[in-house]
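The numbers here are math on the coordinates, done by the rules we state, and not lab data. Everything numeric here is computed off the predicted structure, so don't read it as measured data.
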Structure 1
Amino acid sequence: MRDKRAPVALDAAIEQFLAHQRTFGRNYRTAEYILRALQRFVARLGASDLSASIFERWCKAQRHLSPTTRYGWQLLVRKLCLFRERNEPGCFVPDPSNFARPQPHPPPVIVTRSQIAALLRAADELAPSPYNPLRPAAIRIAIILLYTAGLRRGEVVRLLLGDIDARHGVLHIRQSKFHKSRWVPLSRDAIRELRCYLRRRLRKPYDLQPSAPLLCNASHCYGHRGWHAYSGASLRQELSTLFERAGVCDANGRRPRVQDMRHSFAVEALSRCYRAGGDVQTHLPKLALYMGHVSIVSTAHYLHFVPEVAALASARFSRRFSHIID
């Protein structure tokens, strides 16, 4: 039964705001979770609507979260209120000067080739289980796709058997970030690894339907029946365990995150271009297209001034222009 004290005006504003955002192709699932939580918070207090004092209490209730997360949540609520203000000029709009101060993200840990080799050895040593007999093979191919194709974690776990063209070595990445789809050709080594995995994956009793997940996780456990895809959280946990087991870290002892594999892919792609003597400016739009970015502005986020790339760039500059410098 609906709570009689529920803030009806706020409920309607949230519905309209979510519907408006989704007309632009955004799924807004996380945003909906946050706004529904705010909705319940206001209802529990018996308030008729969101106000400055209610918003302040809600912000204090989120103090267990990081400042960056709190800032994102507060910014989302302000965005909702600004949308609502178009039709309700007198509604409450939070003052951003009182928001939490976001902290800069730590720089990524660039994973080297030797560390990838150590990760693959650690993956091969994983113990399969009755519920997850493909665990070593599935984690191995996940590492390879993350590092050699620069896929996002969500793109890997959402891959279906029907998305795989093993003959030509191409992946179909469907409706990824910003609802874009793309085709991703793989390297020869990655194709060989993928075919090796598929020889095990495409057997009974595993689900062989085109709609079945590439990475099988579990069967007949936790109340589920049938073969299921890895979740993003479960893949992250598996890889975090491997990073520790294989001793993968940077000079400061920091372990990489799963998304750091995508950073590592971009840095390695740029390094290969320098080593091959290619035109970096021509290469960047191709790299952006491969990674599923709209422009090289997004790709630049992944290209960091690491010592190896700096040395390669300096060496190229020296070869071409050192004769004009006294």
Structure 2
Amino acid sequence: MRRPHWFCLALFFGLASSAHAAGLQLLDTDPTLAGAIWYPCAADPQEVALGKVSMNFITTLQGVKDCPVSGSRLPVVIIAHGRGGWFGGHDDTAQALADAGFVVAAINYRGDNGADRSQSESLYNITARPADTIRLLNFMLNDWRDRAVIDPERIGFFGFSAGAYTGLILAGAKPDYQKIAGLCTESNNSLGCEQFRRGDIPPEPAHEPRIRAAVLADTALNFMFSPEGLTGVHIPLLIWRSKSGGGGVDPQNAALTASSLPGKPEVRVVPAGHFAFLAPCTAKFAAEIPRLCTDPPGFDRAAFHRELNASIVSFLRDHLAAEGDNR
């Protein structure tokens, strides 16, 4: 049976080493906030064992565990992984941001990550992701042990695939649940369609006005957004999308969503498929799951990520600049 493209699962992936240094604190005491925090650190990077938050054979990340935070009045960026991903899935981007003076936080989305996909096909995942992101932001501002270094007026966001959808919702977009009807044919027995047919529709997802700017990569669930549903998005956006799509993302629909956003944000296109936004794979992981690591002939994912990360740092630095910041 063919399932709707927005119910497809994206597997977690392996990461190649990064040259960036970053302090790293693991969030592993609360199962609802399992993830990590990256931040500026004046020390050489090492391998940090993930312990309880490891993703099967992905057992380490690069960084300096519990290194003292360097700096003050630092901006915060929340990173949101794609469907079936994990908090370390954009580790190279997190390290680049930390190296540039940002505090970065990411979690595994409950029921929609590489270790637990029990809610990946549920309609309630549409509202749970924004709610969990807000919980993470509240933790960073109110409960994180180093919260004194944060400037609460400088909050940014980076999301990929379902994470980019999450960012649109947080920025003020409103999904139209009735658009699900065309996907839920009688033969489609997926969890989300069963919920839809019995009228088990989640409430409107929460927005987050504290987020001042966002970078969105290959937004998923584009079919749920009408131009009217996007009129509430007013923050600066940088949109990246893939030329070929894949992983449940139709490049034409992604382009339509981007062109319908208020303010006509800058849109950049990578000449590759959906999974090019995942960090460069290790040789071991590429051999095990080549689907997530295979790019068009001549495409250099590592070189692209240098460009991608530089664009994210530059965009967020510009739009989250503090008063008197001349960097």
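With respect to Rg/Rh (Cα atoms, Kirkwood Rh), for residues 173-212 alone, the largest value across structures 1, 2 is given by 2. Using the calculated result -16000 for helix-only ellipticity at 222 nm (-39500 (n - 2.57) for each DSSP H run of 4 or more, over all residues; to 500), pick out the matching structure from 1, 2. Computed on structure 1.
Can you tell which of 1, 2 yields 58, 45, 41 when Cα extents along the principal axes in Å is derived from it? Working shown, then result.
Values: 1: 69, 67, 37; 2: 58, 45, 41.
Of the structures listed, the value fits 2.
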